[in-house]
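Nothing in this text is a laboratory measurement; each read-out follows from the coordinates by a stated rule. Keep in mind the model is a prediction, meaning the values are calculated, not measured. Cβ atoms are built from the backbone, for glycine too; each structure is taken alone.
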Structure P
Amino acid sequence: MRTVVVALAMLAGAAALAAGQSLRFGVRAHPVEPNPAYDGQFTFVRLRYGPPLAMVSQRVPWSHDYPDGERHFMQIMNEITNLHPKVRESSVMGLDDPDLGRYPVAYMAEPGFMFLTDEEIVGFRNYLLKGGFVIFDDFAEDRGGWAGFERTFQRILPGVRFYDLEPSHPIFHAFFEIDSFDIVPQMYDIGRPIFRGVYEDNDPSKRLMVMMNFNTDISEFWEFSSSGLLPIADTNEAYKLGVNYIIYGMTH
């Protein structure tokens, strides 16, 4: 399976380069594309906080790695699973969007900078309690920090508990077998990555509602998998984590 993922990472890279996408580090603006109409096909949903924007860049934390990260990632999902997601199209949705409940899995980048209105708090709470699964990625102490994130999340789910996850958790075996966190690549964060979760009713025997990648940034590897800037071996592991998260969210 590892060989297959290597080949697919190269395939995603070739497709992105053929499309003429810019793949360099730095600040680059990108228009926020219209959300595709809902038709039941799996769609990558990126959660935003704050008002909708016509253009985004690295200065907009929730938009980091948009749209290349999700496009490359969904191409991998399309090639190695039976999910058949939209590959070129994705959605950017507010937490208070009434249509968010149509999508079982959602993703947010840089949640350490998340500041939510009362309406967004209620919308996010309803989404999680109705069965939504959320992946938080790309935050660390030097990018919003844990304390601020925890304070905000306590508003979403008062009394919530955060659990450090071990490699034995089912989410790390939902598709690929991930037996150690030593394989998780680091982009620019200090120290080891930390994986935390939130369970329904704070009960580890129940559904995992939230997956948090703290002190790491796997979507950076998705975004730049076509650039040659990052090792293919590390990119493969970042894809494996993402695939496992989506499969877990769709089956729980």
Structure Q
Amino acid sequence: MILVVDIGNTNTVIGIYQEERLLESWRLDSSHARTVDEYWMVGKLLCNDAGINTADIKGVIIGSVVPELTKSFVMMSRKYFSLEPIVVGYQLNLGMKLLVREPKQVGADRICNVVAGKRLYTLPLIIVDLGTATTFDVINKNGDYIGGAISPGLITGSFELIHKASQLHEIDLSYPENIIGKTTKEHLQTGIFAGHIAMIEGIVDRIKSELSDESVKVIATGGYCEEVAKHTDRIDIANLDLTLEGLRLIYDLNA
């Protein structure tokens, strides 16, 4: 079994794989307040509750966009598993080329997404990751990563709006029943949720136009991928575990 760790700015997702099968996964807050030992205790309790013996874990891979938390999980792997973890980066064997000007600046989560996307789906491909940021990553027909785009995520955008406008209040992020809202809450739902979907549709359409290929598949991942996919015809498949799959595949290529 291997432990895969996807550390994002908002959430950290931990998964356990046995060969190609994801046995279990958990989503935690990306807390800077937890110590190495606390992360270990949380992980061990979750594994025990799922009937997974941590002694059976023989490998660890970490994909992270938060350097401070990367250090914590590397230390945890060394201290409690006696394993040197693989840390995802552009210099690893990825089974594809990163055809951008500065490959070292491509986030680990995006690297994982494109590695998994290439292996699992037909090409060319657009991957939309709905996390703290909403990212767009493009794989060409040759199976190489050629670039993409970054925009504020659903939560990030709504947080900034609500906290900078004193008379607005927090709402549940869900798709409105009607685009023309009748209350402030409905106005916000349209502007934030439906507006974010419109942004995704616009970027996807422009990428397809630039590729001159309308047959490009679009895969969504990230915490809101399934809900967003219900309300647009631009997303072909929602795969919540795409980043974890990429971690597993990169581990196999580099272990």
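Taking FRET efficiency 1/(1 + (r/R0)^6) of positions 62 and 238 (r between Cβ atoms, R0 = 30 Å, to 0.05) from the coordinates of each of P, Q, which one would give 0.75?
Values: P: 0.95; Q: 0.75.
Only structure Q yields this read-out.
For which of P, Q does relative contact order in percent (Cα under 8 Å, 6 or more apart), calculated from the coordinates, equal 22?
Values: P: 22; Q: 18.
Attributed to the structure labelled P.
Matching task: 1.8 is the computed value of distance in nm of label points 7 Å out along Cα→Cβ at positions 174 and 190. Pick the structure from P, Q.
On the way: P: 3.2; Q: 1.8.
Among P, Q, the structure yielding 1.8 for distance in nm of label points 7 Å out along Cα→Cβ at positions 174 and 190 is Q.
Tell me which of P, Q gives 13.2 when you compute mean count of other Cβ atoms within 10 Å over residues 46-53. Let's see the in-between values first.
On the way: P: 17.1; Q: 13.2.
Considering all the candidates, the number was obtained from Q.
Match the computed value 36, 15, 10 of semi-axes √(5λ) of the Cα gyration tensor in Å, for residues 86-197 alone to one of the structures P, Q, and report its label. Kindly include the intermediate steps, with their values, before the conclusion.
Details: P: 24, 19, 15; Q: 36, 15, 10.
Clearly, the read-out refers to Q.
Out of P, Q, which structure matches 47, 41, 38 when Cα extents along the principal axes in Å is calculated?
Values: P: 47, 41, 38; Q: 57, 45, 32.
It was calculated from structure P.
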